[in-house]
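A.B. asks: Got some structures for you, see below.
Bear in mind that the values in this text are calculations on the coordinates, not laboratory data. Because the structure is predicted, anything quoted here is derived from the model rather than measured. Cβ atoms are built from the backbone, for glycine too; each structure is taken alone.
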Structure P
Amino acid sequence: MPVKVIAFDADDTLWVNEPYFQETENKFCALLEDYIPHHTVSQELFKTEIANLSLYGYGVKGFMLSMIETALTVSSKTISLDVIEKTIAYGKELLEKPIELLDGVEHVLSSLTNKYRLVVATKGDLLDQERKLKKSGLEHYFHHIEIMSEKHTSDYSKLIKHLDIDPSEFLMIGNSLKSDILPVLQLGGHAIHIPYHTTWAHEKVENKVEHANFKQVAGMAEILAFV
């Protein structure tokens, strides 16, 4: 594998993320059970999040605003200020969650740091992602930090151009087939998928990926066999 740069997704690849969102969503849905059932609140929240992605992008702040909008919608704007205050508090708690590194992350980064240029390629809110990276203690391993509003083929193409390499010299590692794997393969890069036990519905891909530059491993430590 003629790779010069290895890029890592952040959320649910380097550290825990989605379980915290699900925990917050469950608390929010419980707040609105006087209006509609828990699972219906969850469905309405998801629809609102997707509708708002082009305005707010990804991250906790957009999630918080979507929760407030959902509360107003399902209650026909009769929701109490107490519920709105609790929803905002849930969002702030989510922003302040501790960083829990996933198994093998630091070992892998320390093993690769002198062999390749290491990059973080993640999407989300700029301030929040920068804060999480700083709190993780991993920042010193990385040559470059790229926080994207989206992870389309064009976004990776810009990153690869900025890194001054050919797509065939780029390896992306992440938990999302949709965001981390497929766009990079389309460009002619390499990709290693590390499935996470829970994935946001918007990121799920049902089709099986078959590509010469694609690998899937069970955990972070296993990538060392391929690089």
Structure Q
Amino acid sequence: MDNIFQGITAFQDKVFPGQQAMYQRLVRDGQQPKALIIACADSRVSPEHITQAGPGELFVCRNAGNIVPPFSQATGGVSSAIEYAIVALGVRDVVVCGHSDCGAMKGLMNPEALSAMPNVAAWLRHSHAAERIVCEAYPEGMDPKSRHRALALENVLVQLSNLRTHPSVAAGLAKGQLRLHGWFFEIETGVLLACDGESGRFLPIDEAEAIPVAQASAVRVAAPEYSAARIAAE
């Protein structure tokens, strides 16, 4: 806590005075974040630090395992953050960001380690699909490190699937007003991988190339003859 207190003092005395106008503008004009990032609560993984984003640029929701529970009528912090970001703030990009050496994924691999943490065990049920994918679709005999990495990557894709069950997300995708991204941050190398929706592979983000997108923005409706876009065009 001493270090935290010193940081607060340094912010108030040295940082805030030079940024006061920015903070006042954020209060006056409100927040206009560019994206919603759902990331792990792991203290080593900071979306703002990784993206070098400033105050007001990202709407961030963090939890153990970067999990997105499927939509239900039960209220929850993740569901509320998704709904608010899309409906109230008009966010057009949603990112699920996993990472290497994830403790939540280690818990999935070793459920006995969660015997004293029943709430964590219950929370991780939203990642069981990823665990089954790795158990049944990957080769037997993988070394623990490779298995852990595969699980963490599959978990990002599972959470993207859960994300699509949320009404605000489903509507945004149908209207072509939303893009979904799956990221994976390698703590040990600083490399950020992004899911390419066409191939399902995670590719390194290269400054010279466009960032791969898990699901691009495009109007998708089952009955195009009745779509609002077509009616408006006519």
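A.B. asks: On FRET efficiency 1/(1 + (r/R0)^6) of positions 45 and 149 (r between Cβ atoms, R0 = 25 Å, to 0.05), which of the structures labelled P, Q is highest?
C.D. replies: Biggest value here belongs to Q.
A.B. asks: A follow-up question, please. Given a computed value of -11000 for helix-only ellipticity at 222 nm (-39500 (n - 2.57) for each DSSP H run of 4 or more, over all residues; to 500), which structure among P, Q does it belong to?
C.D. replies: Here the read-out was taken from Q.
A.B. asks: Thinking of P, Q, which structure, once relative contact order in percent (Cα under 8 Å, 6 or more apart) is computed, gives back 26?
C.D. replies: So the calculation was done on P.
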